[in-house]
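Right after this note come the structures.
Throughout, read-outs are computed from the coordinates displayed, never taken from laboratory work. Since we're looking at a predicted model, the values are computed, not measured. Cβ atoms are built from the backbone, for glycine too; each structure is taken alone.
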Structure I
Amino acid sequence: MDFNRYLIVIVGPTAVGKTELCINLAKIFNTEIISCDSRQFFRETKLGTAKPTAGELAQVKHHFIDSLSIQDSYDVKSFEKDALVLLEDLHQKHKLVIMTGGSGMYVDAICNGFDDIPDINSAIRFEIISDYEKYGLEFLQNEVEKYDPFYFQQVDRQNPQRLMRALEVIKGTGKTFSSFRVKRKTKRPFQIIKIGLELDREVLYNRIDLRMDLMIESGLFEEAETLYPFRTLNALQTVGYTEIFGYLEGKYDKEEAVRLLKRNSRRYAKRQMTWFRKDEEIKWFYPNQEQMIHQYILNQIG
């Protein structure tokens, strides 16, 4: 381990204020930002994933934002490999690098490593896809909750691809999907400092609702309509798009779609906090405690 190389990891739920804090810290420490938010990798999803604005991206160099197409195949193991290569390069120029996002599994992959999952027989995959097509999303949710309740508490339950992936591993290996996550911590060639941002629940939920109103005003429904032909792709099986796809399919009216967008975003934030709260290495702050966060980092790096 190189005691002069640091990765500052800023985590927290959606809409808590990670982007603003990270940009300010990156300016102070003259460094760059790695996004580990798996929803922000894709170029075509401009509004629904609440990416940093063009103005924010211009202030500090960001990595892994708009780096892929929704039609590209990409997973957490690919991210772990690519991000570690990038970090090796960035640490040649910067003592300290910032990584941020709300995708807990992707954070863990960099901080702790991700256990290799054996190849699964394709027949199992096709069987699960067939069951999904016959019985729907609720069937997948019930199966994952039954066989891997720990992972069910953390997964995006509106994302059938994630649920099907968990089920194929469960059926193919006889073990839970969560058992393949970080059984032993991998040592990294840098020190990791973890910082979490939190807000009182009512304040956070109000921020989520306001952000969703602004995204809709900016054209979220119109963006989702252009992406509708690609709605079965894994990258679009996420909060912010699936609710609008349901509206476009005539399952409910626009008012109900907006209600679902807000409700599911709040539920997503709750699951994010459930994931991060289990990590005892995270030091928690409110977003407005920027000076305290800055000082905490200085104390840690000496």
Structure II
Amino acid sequence: MEANKRVAAIHDLSGAGKSSLTVVLPVLSALGCEVSVLPTAVLSTHTGGFKSPVYIDLTDDMLPIAQHWKREGACFDALYSGFLGSAAQIGIVRDIFEMFREGNPQAKILVDPVMGDNGRLYSTYTKEMADGMARLCEKADIIVPNMTEAYYLLGETYREGPYDEAEIRRMLRGLSALGAETVVMTGVYFDGKQVGAACWDHAADTVRFCLEDRVPGSFHGTGDVFASAMLGAYLCGLPIADACGCAVRYTAKCIEETVLAGRTDTRWGVKFEKCLPFLMKDVFSLAK
């Protein structure tokens, strides 16, 4: 198993609703990563279903925070970005990636291009921002779009599933042309029974499909749960496809536990905390 890895997590901080940094930090920490957090904004809740959240924009503080880290000698094994609130923030994150890559050219960059879901871009996203996110993906080693984001990044009209393997493979190859060595698409399904992710490793020229039984409903924060678990497992030394499998199993377990607990208001997120021992056992048993 790999030694502790250092991660810079560039996400918003939503005080309630279990998303972004309130998920990223504990999941990566449970897998032995040392996490430095760079908040892009502070919100009272996430924006998925809650009305008029308090929003504190930290755009002007992002680069000074990163520059302070740099002056103090910070060095990261991975940089991981998620939801960004403006075109300016996207440009700043590109600069931050370049800043820390100078100190460690081997640092892995994971971009979760959080732009939309269920066939629509989020209301906060302008075309300028969405196009900027595509340029940010050019800087990444790993990108983790959902199906909505994948079609947009390809410049294509969204198509609802079920999908076939040929379509998924075509999309993965197209997305890899943006520049990322590894593309992981979430929300992939071939029937109504299972759902999960498809992982394209360009260097190995392989595709892995990781699927689990589908639970009806929409569960906020699961994208952050998935991407954080996958990155943590990868930094523990697992091949990216195996890390993807761990993340799919963990996400499914979190949804299962949430349903068993009787939570019907899914705005408040999934019970990822209770399932951390499941994730740790799964990852550490494979990373020996």
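Tabulated results
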| item | result |
| --- | --- |
| Winner on Kirkwood radius over Cα pairs in Å, for residues 27-66 alone once structures I, II are ranked, highest first | II |
| If mean count of other Cβ atoms within 10 Å over residues 195-202 is computed and equals 16.9, the structure in I, II | I |
| Structure responsible for 29, with relative contact order in percent (Cα under 8 Å, 6 or more apart) calculated and labels I, II on offer | I |
| Which of I, II leads on mean count of other Cβ atoms within 10 Å over residues 35-42, largest value | I |
| Computed 58, 46, 33 for Cα extents along the principal axes in Å - originating structure among I, II | I |
| Structure responsible for 2.7, with distance in nm of label points 7 Å out along Cα→Cβ at positions 99 and 179 calculated and labels I, II on offer | I |
| Test item: helix-only ellipticity at 222 nm (-39500 (n - 2.57) for each DSSP H run of 4 or more, over all residues; to 500) calculated as -12500, pick one of I, II | II |
| At a computed 2.5 (distance in nm of label points 7 Å out along Cα→Cβ at positions 19 and 267), which of I, II | I |
| For mean count of other Cβ atoms within 10 Å over residues 83-90 computed as 16.0, the structure of I, II it came from | I |
